[in-house]
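Multiple structures follow.
All of the numbers you see were taken from the coordinates with simple rules; none came from a lab. None of these values were measured; they are calculated from a predicted model. Cβ atoms are built from the backbone, for glycine too; each structure is taken alone.
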Structure P
Amino acid sequence: MKALQIVKYGAIEDSLAFNEVNKPSIEASDVLIEVRAAAINPIDKSIILGNLQSLIPIPFPSTSAYDVSGIVVEKGAAVNNFEIGDLVYARVPQEQMGTIAEFVAVTAVAVSKKPGNISFEEAASIPLAGLTAMQSLEQAGIKENDKILIHAGSGGVGSLAIQYAKAKGAYVYTTTSTPNVAWVKALGADRVIDYKTEEYKTIVKAADIVFDTLGKNYTAEAFQVVKPGGKVVSVVGPIDEETAKAFGMADYKLPEELANLVSEKKASYKFIFMHPNGAHLETLKTLIEDEKIKPIIDKVYPFKESIAAFTQLASGRTKGKIVIKIG
């Protein structure tokens, strides 16, 4: 079968190649998915560039990407919740990375049936970003009438986080640039802050939750706008001590500046590692079928133009997700 593979670390155009590879075999707990669409995410770009090689080392060549939608064509002996012919979607686990291919083997616990009211391309756009948004906001205990700041509302994670927060009944502030204000407002955000012309720190006061999708100085600034006792969750800031210990980093300490901010505000800080979860995708499936969440796609590329898709991703100029149509 054909697959888009990472052949070395470095510039995208030099590091990706189409190769003929063996069709994957499945274990007893796996399903084999005939891929109809795959989506790409910033983590995929970072892996190619080599920015994550200490955290996520990969052998060469390795097939790229994690998000997939398609059709179950084989199932393992221990799989009883899927049948041949089921239409599904998933964010595959790290050890099964490689969805820009004609087939991918995935552990069944990471898989959900596809929402029935959207296309394969739309379904592929959901898993990683949707799970990141959902798991982050649930970690923060989001509930009705909470005030939440979601940075980068036009991004893949931000656009889904806005919709998930609104489905929970929260009041949503979000930041974006001038061209995207009306578009992000249409997603349901209550107050869209144009960071080109407005200062979000003068608008957002005493937020219950800040969802940090930008990192750097934004992580520290979250404690200026969160309420005393509020919650900051981040997918790009420093790892928190509890999470570090879970990863075997027993001596890790939160950076002093950030630790002081947490203490002064009597707030909580949590770094979120998204984890594949078919049951969570089932929840998102229901929200999509109830039209409380809609997929946001910037562009769909044909399989043969996958490298161009990564070039667009690297540009940082996207609204929603970039999807590759495989079958």
Structure Q
Amino acid sequence: MAQTLYTQNKIALIWDFDKTLIPGYMQQPLFKRFGIDEDNFWDEVNALSEHYKERGYKVSGESVYLNHILTCVRNGEMKGLNNAMLRELGAEIEFYEGLPDFFETLRQIAKSKLDYLKHDIQIEHYIVSTGIAEMIRGSKIADYVDGIWACEFIENPLMPGFLSQEEFSIETDLEISQIGSMVDNTTKTRAIFEINKGSNKNEAIDVNAKLNAEDRRIPFQNMIYIADGPSDVPSFAVVRKYGGKAYAVYKPGNKKEFEQNDRLLQSNRIHSYGPARYVDDSNTTMWLNMHIQQICDRIVADRELNFSRRISKPPIHLKDEPIPDIEPSLEQDTMDL
């Protein structure tokens, strides 16, 4: 008997981090800890790509900023930086108004109606960011999310020949020295497909495996992607293409970001936009509440329709119908003769 892999009763809210959940960049506490001028750091990062190009190197923006952090560690400007310190610094990240409680408030929508409870609808939050994973894990929002995709660092990498070693020396002074994984604005879409197929929850499902639509853990139509602007256009496009919702936010009162989001709306990149205020009277809150409820209602309707189609009606007792008297016609009488 054919069975689907998942019941598809889950909703995914997928969040960017910098300038979406927080006003600026998460690295601010890091720069503050080591006394590094933030503006100067990003000016150097923005200039590095062109300088490397002149040397014949082609680099990506995300790898440049990560490598520049590693250069600061190696040269002493960030001496001693390790993953434990990054997680500790994450606790200093300041979030937009209403967070992180807003995540739990949205989750409660799935418990607001008996029909939603009957079908065990669940709302999950995911963060997909080009920032640093350990800082997000150390932030106050970490306990409210179901998964994090972001950049990772490796401390004291294994040396050549490690496969033939029986024992490894104990490193007491841990320090990041290599990039473990990198998330950029294009590879964010891979995370979206992992959420869609369920490979983030089941290691047996490869993100490149072919899965029928009915076998995917969270259909795209059950997704809402929330981010701050043009850098997330690839993710907006993927979610929109397959039936999900795309929503952009801007810093409250920031005219340039407002205009930027309006251009995204006019060019059909997003479905709507609003301020990054996650409180009851915010347009963003009302829009998300409305569309989450609409998704919940559709899940209920789809599941109940599917249920009714699969269940045949039981047999019933039939009444005997009286047989009417039929007068033979003249034509019939003639034929009988």
Structure R
Amino acid sequence: MPKTALVIGATGGIGSETVLALQAHGWRVRAMNRNPGKAARRVRRLGPIEWVEGDSMKPGDVIRAADGVQIIFHGANPAGYKNWKGTILPMMRSTIEAARASGARILLPGTLYNFGPDAWPVVSPVSPQNPLTRKGRIRVEMEEMLAREVERGGIRAIIVRAGDFFGPGPGNSWFSSAIARKGKETTSSLYPGSRHVGHSWAYLPDLAETFALIADQETELPVFDVFTFGGHWFEGGADISYAVASAMGRPSMPVLRFPWPLFYLAAPFVGFCREVIEMRYLWRLPIRLDNSKLAALLGAEPHTDVDLAIHNALHGVSDLLQEPETSISLNRQSLVNNLFREGSE
């Protein structure tokens, strides 16, 4: 009988890709959403999923959804940085209670928010966690809560920390909101950092494949462990924007500075602008992730060629990725024009 995984956050970027990866590895996938019918329509590209109704803020709902599963993938993340303090920690508590009741292993995608400049320029699983921001402190508290519960006994967990996300699935990211300009006829790219400062990106199908490989061997792993995912490193940070322009058939498309001054002007009145500004420090210095521990576990970290990854990610800006294997054969210019036109409708 195939094993079953519960995916919390299956309509998001990393959640939807993890659904696909687990299915490819023979896992049966269950997903929880407050509106299962709407969620299923939103991610039509996914394979067969057992949708159950529930709220990840309510432990009882997650416990019921996790009955009989071997893995709980916790990909819940409030959109637009909304009310992190009031949502992230309660959702983590719900997943912990469900894992304790079901005996399932928790898989958690981590971020670089946990770290401050004392961890740069290379972050490893044992780098010091001294975040500069409120959101960073919340992420540290979230991981510490998980580690304490593992130490108490009765649950098991794996954390994989990664850089900024990009990929073919739904979800907001710097890639879709600035670099590839989601839903617009793109005439320029906005880059949020210095174009000469290196930056790490996590291609979501590769990260999802990593979680699926870990899920396959989770019974052989320690009750708690932490890994860092190397992903795609761009020595010149803005090189990802130039690669996007090339993939779109617009190699001369300008790469513009992100309008940080406008965000600072709007910050007193717009909460989202304040939240974005808080994370600007992650773009000021090069931050790379050491994946040697992960590669030792898996043999090699899953890694898609950068050109293919960017082409597939451009498909996903409009959530049109139905047959990723054909993406490269299409005319690049007409493909991207159609994607952005569809995305704006």
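Thinking of P, Q, R, which structure, once Cα extents along the principal axes in Å, for residues 138-257 alone is computed, gives back 46, 28, 28?
The read-out was computed on structure P.
Still on this structure: Consider the structures P, Q, R: one of them gives 2.9 for distance in nm of label points 7 Å out along Cα→Cβ at positions 66 and 202 as calculated from the coordinates. Say which. Provide the component values of the computation, followed by the final result.
Working: P: 3.9; Q: 2.9; R: 2.0.
Derived from Q, not from the others.
Suppose you compute FRET efficiency 1/(1 + (r/R0)^6) of positions 114 and 210 (r between Cβ atoms, R0 = 30 Å, to 0.05) for every structure in P, Q, R: which one lands on 0.40?
P
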